[in-house]
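Take a look at the structures below.
Each reported figure results from applying straightforward, stated rules to the coordinates on display, with no laboratory input. Everything numeric in this text was worked out from a predicted model, so none of it was measured. Cβ atoms are built from the backbone, for glycine too; each structure is taken alone.
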Structure I
Amino acid sequence: MPQQRPEAPGTPADLQAFAVRLRRMNGEINRLVHAFAGDQGLHPTDVQALAAILDADGPMTPKRLREHLGLTSGAVTACVDRLERAGHIRRVRESADRRVVHLYYAADARSVARTYFRPLADATRAARARFTEEELSVALRFLTAMGEELSGITPPGR
């Protein structure tokens with residue numbers, strides 16, 4: 001078995017350094033998400049649902065949303081009901097098959113979210129300006145790979 005090199009603290013190979021910085025970044029984003037949820041009268045899971053609807057490749061359905069969030073169908077129905085009542089999404093029945101429902105982020109709500117999260121976009125722009133295109137390409141590849149790795153993890157007991 002090949003011997004692995006010890007990771008020097010604070011170097012790019014230091015797993016602990018990556019873990020700490022990813023947790024800190026996640027914590028800061030969660031702080032903003034929770035504040036947005038509170039200001040909008042939503043649950044943080046509702047904001048995760050909004051992000052999933054916004055980021056979906058093609059129309060989001062309640063079933064896909066349930067799978068993405070790992071919730072029960074009843075919990076997703078309650079979430080979608082809250083988001084629709086609050087004006088953040090709209091449900092559209094498919095004309096070919098009226099049983100199929102697509103979820104869309106409402107234009108007015110998108111504007112509210114864009115305004116609220118503008119400081120996050122500005123911070124992202126400022127941080128990106130500190131790196132070359134090549135460095136950003138590597139960072140994006142890393143974040144993509146992390147997302148792929150994390151999406152394959154099933155929490156214990158599920």
Structure II
Amino acid sequence: MDRTLIPVDDLDLSILCALRQNARISNLELAKELGVSEATVRRRVKILEEKGIIKGYSALINCHAVENSIKAFVYIKVDKRHIDEIANELMKENRLITLYRILGEYDLLCECLFLSMKELQEFTDKKLKMEGVITTVTHVVSRAYRPCEWVGI
């Protein structure tokens with residue numbers, strides 16, 4: 001994590017890193033780990049929440065263990081006049097994890113999880129044939145050397 005990108009000091013950064021690893025850690029446990037008082041941790045976490053740096057807490061679910069999912073990255077080149085319309089339509093897809101506007105040869109990058117290759121094929125055959133989509137390239141993940149903790153794949 002690059003400290004220059006967010007307005008935090010070393011203690012805040014340590015708290016953020018610890019919470020990223022285990023959001024259920026108690027303030028007391030975290031204080032002991034960091035060598036500060038529990039009141040300091042509680043106050044710092046509250047400030048980080050108020051600043052919007054900590055947006056919430058969630059469970060990390062290993063989707064692969066639950067569903068035996070197929071992860072795919074889909075690059076989409078679009079007619080720029082339709083980019084927002086296409087992005088809004090893609091956002092309705094329940095298998096979409098992330099959607100980015102990117103620079104380069106393609107305009108959008110989707111990260112998706114599918115239950116089967118058939119489901120992936122249906123997505124590319126139906127959802128990606130809307131007006132304004134020029135071309136797509138799909139990459140299926142075969143192995144994760146360093147998986148995303150938030151997705152589990």
Structure III
Amino acid sequence: MRKVVANSTPLIILSNISKIDILKQLYGIIYIPSGVFEEVNVTGSSESYDFIKVVSIKNEGAKQFFPISLHKGEVEVMILAKEINADLCIIDDYLARKHAKSLGLTVTGTLGVLIKAKEKGILKEVKPLIDKMLQKKFYIDRKLYNEVLEICGEK
């Protein structure tokens with residue numbers, strides 16, 4: 001199985017649309033750093049999140065080398081991904097994605113997860129889910145919305 005590290009936004013939005021199980025189906029185990037766990041704290045839910053493993057980063061000092069514009073969770077995702085030699089990071093924030101890529105990390109976002117789930121036959125359609133994400137205040141620019149639907153053959 002691939003080693004996948006996720007940030008808080010993908011976990012929150014997938015949980016808000018009742019599709020967090022997609023992560024388990026696609027990747028098996030999802031690793032999150034303690035900083036992300038503090039942001040999402042999924043323990044209060046009745047759903048089982050046994051596939052999410054909370055891991056503390058070893059190199060706390062590395063945080064000082066990241067731009068202050070990045071959130072604690074985003075920084076810890078990148079540090080943890082380097083420490084465990086992750087195959088993939090799931091991050092939605094544009095600046096964080098850009099920084100992660102500059103570190104040589106492979107990055108996708110929530111929409112990328114939905115596209116992959118459709119390709120693998122886990123989802124029949126992504127449009128209803130993206131529409132639901134928009135209702136839950138997840139921002140997607142119209143151009144990207146249309147591109148995703150085109151990729152998924154739903155346009």
Open item on the list: Tell me which structure, out of I, II, III, gives -20500 once helix-only ellipticity at 222 nm (-39500 (n - 2.57) for each DSSP H run of 4 or more, over all residues; to 500) is calculated.
Closed with: I
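A value of 13.8 was computed for mean count of other Cβ atoms within 10 Å over residues 71-78; which of I, II, III is the source structure? Walk me through the numbers before you get to the answer.
On the way: I: 13.8; II: 19.6; III: 24.8.
The structure behind it is I.
For FRET efficiency 1/(1 + (r/R0)^6) of positions 15 and 79 (r between Cβ atoms, R0 = 41 Å, to 0.05), which structure out of I, II, III has the highest calculated value?
Going through I, II, III one by one, FRET efficiency 1/(1 + (r/R0)^6) of positions 15 and 79 (r between Cβ atoms, R0 = 41 Å, to 0.05) peaks for structure III.
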